[in-house]
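What follows is a set of structures for review.
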Structure I
Amino acid sequence: MDDLIITRVIEAMERFTVKDKHGKRCQSYVPPVLDTALMTITLRDSGLFPGGKRLQRVVAWIKALQHTEAKGDWLIYQPILAPGGWSF
């Protein structure tokens, strides 16, 4: 491939592919925040993860990745809502 932009796009897309016994496919996302949040809730609810400093560090990490800037098409229909969400 001679075009640098196309080469970079293909390389970037390759980083989101998974190859296994069923073949190669593209992941829609890499979900470390969602996985961490779901596992934290599950462990907490199970009673096996009592909390304390480890739980506080996990929650702080998740909160630090939250998008709180007022951007997005949702503002058209809900302009008074406070922004907040994660890129999953």
Structure II
Amino acid sequence: MVSKATGLTLLLSAILLVIMYIYGLIIAPDIIIWNIKLSDLLIRLTILFIVFTISFFLGYLGYSILTTPTPRPIEEIVREYMETTK
């Protein structure tokens, strides 16, 4: 039941986001919010979100590479295999 509620929340959020972008970029782009035009604010927030997303993935990739132990050399694995198959 929780997954259905989560799915519904994500669906409604996506619909609301699309409506907000249509309104802010097409219908009324010249509305002033916090001394910035609504269209400029939406574009700035979109770019900020993209930069944060890329930074998150790069940071996660770096963390994964940093914390992953180095693999054993293939020669050691082959030698171990040869010893166990004798």
Could you tell me which structure in I, II was used to calculate semi-axes √(5λ) of the Cα gyration tensor in Å as 52, 20, 9?
-> II
Looking at structures I, II, which one was helix-only ellipticity at 222 nm (-39500 (n - 2.57) for each DSSP H run of 4 or more, over all residues; to 500) calculated from, given that it came out as -25000?
-> II
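Rule-based calculations on the coordinates, nothing more; no lab input. Keep in mind that what you see is a predicted model, and the values were worked out from it rather than measured.
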